[in-house]
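Just so you know, all these numbers are worked out from the coordinates, no wet-lab data involved. Predicted model only: the values in this text are computed from it and were never measured. Cβ atoms are built from the backbone, for glycine too; each structure is taken alone.
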Structure I
């Protein structure tokens with residue numbers, strides 16, 4: 001089965017990214033991209049698809065997919081900076097990749113999360129999903 005960016009999920013209160021597996025009776029069943037373990041997530045949890053997340057910029061919201069494409073281009077397809085690096089270094093790095101990000105509304109914790117997610121997608125060889133989403137968006141026009 002082909003996976004899409006809509007099936008890669010962020011779940012509030014859980015670290016890392018998850019792949020949607022199935023709808024359960026009292027929630028959804030997801031699989032961790034980190035260790036492959038399956039977890040039942042209750043319907044009360046805040047779940048967001050990576051495809052639906054955006055980053056605030058001075059000119060509007062930019063889809064997270066586009067931000068990750070910028071990171072991939074800056075890193076030439078390699079892993080990004082370590083999200084546990086010095087805070088100033090992380091903010092400086094993100095400012096180079098997304099120079100117009102809204103510094104008042106995008107917090108350092110958000111930047112660390114984005115970098116962590118990018119590195120997880122890289123580690124699982126899922127960065128190609130960024131291109132698939134781009135192509136399908138073009139086709140729907």
Structure II
């Protein structure tokens with residue numbers, strides 16, 4: 001089992017991770033994890049733990065993990081949006097075929113407001129992209 005363990009472990013947290021060096025080469029033959037750093041994926045900051053200085057190899061490993069984590073989180077965001085489109089479609093089918101008047105009373109206003117807000121932002125963003133592609137400037141410039 002010990003041969004299969006990574007040399008470093010990243011404990012995921014909300015904005016990044018706590019990085020541990022994994023040690024299985026000790027007299028007790030147990031797994032020890034030494035905290036070596038924290039990393040923030042939002043701003044890329046890497047903070048060594050305590051007075052520890054990271055080796056160049058550790059810093060590279062953490063930077064590579066951060067790059068990969070940011071890419072994974074971005075892909076998950078897109079996956080969530082695709083699922084939202086599916087939910088909108090299944091919601092439409094539910095409203096059309098199964099919703100009772102009482103159920104519709106519970107959700108109609110909230111859905112209409114959320115859809116209006118989403119539509120407004122999508123239309124504005126699409127117009128900005130079209131203006132930029134046409135060589136124009138948006139009001140935000």
- prompt: Suppose you compute mean count of other Cβ atoms within 10 Å over residues 23-30 for every structure in I, II: which one lands on 13.6?
  reply: I
message: Comparing distance in nm of label points 7 Å out along Cα→Cβ at positions 79 and 119 across I, II, which structure shows the greatest value?
response: II
message: If relative contact order in percent (Cα under 8 Å, 6 or more apart) is calculated from each of I, II, which structure is the one that comes out at 21?
response: I
message: When helix-only ellipticity at 222 nm (-39500 (n - 2.57) for each DSSP H run of 4 or more, over all residues; to 500) is computed for each of I, II, which one produces -19500?
response: II
- prompt: When you work out mean count of other Cβ atoms within 10 Å over residues 31-38 for each of the structures I, II, which one comes out largest?
  reply: II
statement: With Rg and Dmax of the Cα atoms in Å computed for every candidate in I, II, 24.3, 69 is reproduced by structure II
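Out of I, II, which structure matches 3.3 when distance in nm of label points 7 Å out along Cα→Cβ at positions 63 and 87 is calculated?
Only structure I yields this read-out.
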